[in-house]
1. Quick one: helix-only ellipticity at 222 nm (-39500 (n - 2.57) for each DSSP H run of 4 or more, over all residues; to 500) came out at -9500 when computed from one of I, II, so which one is it?
2. Which one of I, II has mean count of other Cβ atoms within 10 Å over residues 145-152, as calculated from the coordinates, equal to 19.2?
3. Given 19 as the derived value for relative contact order in percent (Cα under 8 Å, 6 or more apart), which of the supplied structures I, II does it correspond to?
4. Given 12.3, 33 as the derived value for Rg and Dmax of the Cα atoms in Å, for residues 49-112 alone, which of the supplied structures I, II does it correspond to?
5. Comparing structures I, II by distance in nm of label points 7 Å out along Cα→Cβ at positions 81 and 241, which one has the largest value?
6. If distance in nm of label points 7 Å out along Cα→Cβ at positions 97 and 209 computes to 3.9, which of I, II did it come from?
7. State the single structure among I, II that was used to calculate distance in nm of label points 7 Å out along Cα→Cβ at positions 177 and 257, giving 2.7.
8. Could you tell me which structure in I, II was used to calculate Cα Rg over 2.2 N^0.38 Å as 1.14?
Structure I
């Protein structure tokens, strides 16, 4: 028996905006496949519309020095608001905390593995003395230096293949990548996954966020069919934590959120950029409790030394 589509196929293809990087394209393909499957549409019902983001054009400087996370979203935001695309797909960890009111996060796909992968050694403690670690992420740099103050950090930007090529060329002794990205690219078995209880991921890591115009009720209704509620709740909580902390691209924040029934268990850690100082707390709160992340942020900053607090600007 053939099931009738939950919504009729659109008369013209829906336009899904995405960055051109291999990982972004893989995420867009996943979003298209899930949306078409949910509504019983052929793949041609959704057209992928790639754009080269500013963050992909400039790779010789840390993101925080050239405009922050908005460099990943501003082109797609402009296309969305101009009506050139109907919705956009993003790596959630690359979406700035404060978004335009005219743009809504309509769906979050089931979250992938949130762990980081170490490439170049079996574990952080197995790194050779004085090892150079390639990363441009303040969170990764601070966690590394906290665990291994004898090591040093060298700037690494670019997509997965670019960073692996830099590692192979000897620009660093090891690097760190998101396991979710490797999985989505089909690159299994690369490096060694790190225990998330000891090495916490970035807020939003492993989550794919889909945005559309807030006033576009039709597209929002279509996208609701592929929204994964537990992943969405965890992502919103992590973004709320960032907002309450007043962090920015320079602020080392790591967080692990577990969704259990109707509650969220959030473990968050703040570091000083040099890794010398670390503050960690956990909080369990109802998934519907929008104030939970803010309470955790307040407690973290209250217990943090000045070397950490100076890198945050809570409202």
Structure II
């Protein structure tokens, strides 16, 4: 149960609650209101109710359905492995860890079948130090024990890891390189999306142009921070959304299993040996074929 005391907020009840509890979508808030799961001063109110100073809102949260995490024999493209860490090349289309709508067949399910994992992130995200989107391919580092997890997480926080992505974007970027420094937060218009929002969390992406085509640009991006959907939102923000992106890109785009975004390079210091480790993963076949086709078109 959540309790919320209204102070100085004005407007519709559903809008005030949406801002106060970003973990709930607007549709979820509306459903909870209509189902009588949200009360104002002990009374059920409609979504359009105008809140007043001093109103007390009580939310009876919906029951969370527990997901059972099971080990599944799913093939893995393992780039490196020892007793402490593992680096895997995730294919586009694979979800990193179980979530509502994706209870199994995830990377975590496959990893659990393969080896023991750290338990710091609890039962649903064991071993997962950082994530990439379902339809993004490429390199992920995984912790096999808690010591390794602490070390890798601290390196991410200290920004001593290196993470480079290859992206194919719409339009022609004129600058040879640049930096997008724009704060990100949940979109106020669509709670399922991220957006550049004043007052959001600091987000910085550096990019370098690798190749220009007639209507597309191939870029290499370096993450300075690691926010949700960061590269995809930042590239859209500068007018060059990632090709194939079903969420942030245009409807008319290149065909593929998802956005043309690949985590191509990953580097970190080994938690035990303290040796610097750097890895590269080639572009997946569909991505490489698209680049080859664009190269041929450019040469004609």
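Every number in this text was worked out from the coordinates using simple rules, so none of it is lab data. Computed from a predicted model, the values in this text were never measured in an experiment. Cβ atoms are built from the backbone, for glycine too; each structure is taken alone.
1. Among I, II, the structure yielding -9500 for helix-only ellipticity at 222 nm (-39500 (n - 2.57) for each DSSP H run of 4 or more, over all residues; to 500) is I.
2. Working: I: 16.0; II: 19.2.
Clearly, the read-out refers to II.
3. I
4. I
5. That would be structure II.
6. Numbers: I: 1.2; II: 3.9.
Clearly, the read-out refers to II.
7. I
8. II
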